[in-house]
Structure I
Amino acid sequence: MITLLEALVEGADGTYASKQDLRNLEHAMFSWAERKEAYLAVQTNETSIIDRAMTLMQASKTTPNDNAIDKARIVRCRRDLTLALRYYALGMLLQDEEMLKDRFLYWQKNVLQAMGLHHYHGVQFVFESICTELPKEQANLFKPYFKLGEQTIMSN
């Protein structure tokens with residue numbers, strides 16, 4: 001929504017907003033209540049979403065099956081997944097893919113590349129958890145943002 005409002009202000013500099021800009025804003029305003037409810041549901045269920053994501057990640061074939069994973073790594077992973085969940089939720093609430101990319105995805109991509117992780121699937125487990133913990137209509141609101149995240153992080 002921030003990017004949408006910025007585009008509207010830029011496009012209407014010294015003139016009136018275009019009909020398309022007004023339609024886009026109207027659509028964003030129309031879906032606000034639904035997005036706000038999904039955001040609040042994530043906030044309320046954050047612990048269970050992250051717990052489920054951690055369980056899915058530890059049981060998956062995409063993470064090392066190392067019983068000696070230290071508690072510090074688990075704490076960091078939990079913290080990172082929580083941060084990701086909060087940014088994805090904010091991106092969905094504001095209906096703002098550019099904000100999500102600028103404030104989180106590019107940073108996460110750089111961190112993962114620096115760590116040598118080229119096939120990281122952690123946020124995939126967060127999305128799976130959202131799909132389990134929230135009603136389908138609310139979970140579906142997150143789908144384009146997690147898809148964007150996967151595309152951004154896995155791109156070169």
Structure II
Amino acid sequence: MNGEIIMVVLIIIGLISRSSIITTAACLLLIVKLVHLDRYLPTIERRGLELGLLFLTMGVLVPFVSGRIATKDVWATITSWPGLVAIAGGAIATIMNAKGLETLKIDPQIIVGLVLGSIIGITFFKGIPVGPLMAAGLTALIMKIIQLILNRIL
């Protein structure tokens with residue numbers, strides 16, 4: 001029953017904050033639970049991230065296939081300093097995502113804090129929840145920095 005209550009609270013928070021993503025996700029999971037399709041929850045948990053990343057990547061690649069970004073634009077971008085910085089940013093982001101995945105495997109209960117932080121970011125700062133892996137990666141980085149500081153102090 002706790003899970004259903006949490007989903008209802010998330011639906012309310014999503015509605016108040018006008019976050020259709022949180023509202024829709026919580027509604028769909030609540031429906032899965034209420035119509036006794038619980039057996040699909042592990043699959044949703046395991047494959048949901050992959051599907052989300054698939055659709056996110058497809059959305060990012062649409063300008064290429066639609067012709068809005070031409071080959072000459074790609075070369076102009078990757079040979080400019082902002083393009084090179086973007087390449088570095090993409091590489092760093094994937095490393096952070098890998099660290100986030102490691103953190104979630106080692107400490108899965110941290111997802112509670114990530115979800116709460118995402119809700120706070122969406123509700124109060126108009127953020128967009130695109131990545132629990134990135135959030136976990138940033139959490140891992142912050143935890144590592146705090147550990148290094150504490151080790152130097154102690």
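Any read-out appearing in this document is the output of simple, stated calculations on the displayed coordinates, not a laboratory observation. No experiment lies behind these values; they were computed from the predicted model shown. Cβ atoms are built from the backbone, for glycine too; each structure is taken alone.
Remarks
- Computed -27500 for helix-only ellipticity at 222 nm (-39500 (n - 2.57) for each DSSP H run of 4 or more, over all residues; to 500) - originating structure among I, II: II
- Highest-scoring entry among I, II, by mean count of other Cβ atoms within 10 Å over residues 40-47, is I.
- Each of I, II could give semi-axes √(5λ) of the Cα gyration tensor in Å, but the derived value 33, 18, 11 comes from I.
- Of structures I, II, the largest value of distance in nm of label points 7 Å out along Cα→Cβ at positions 24 and 48 belongs to I.
- Entry that produces 20 once relative contact order in percent (Cα under 8 Å, 6 or more apart) is calculated, selected from I, II: II
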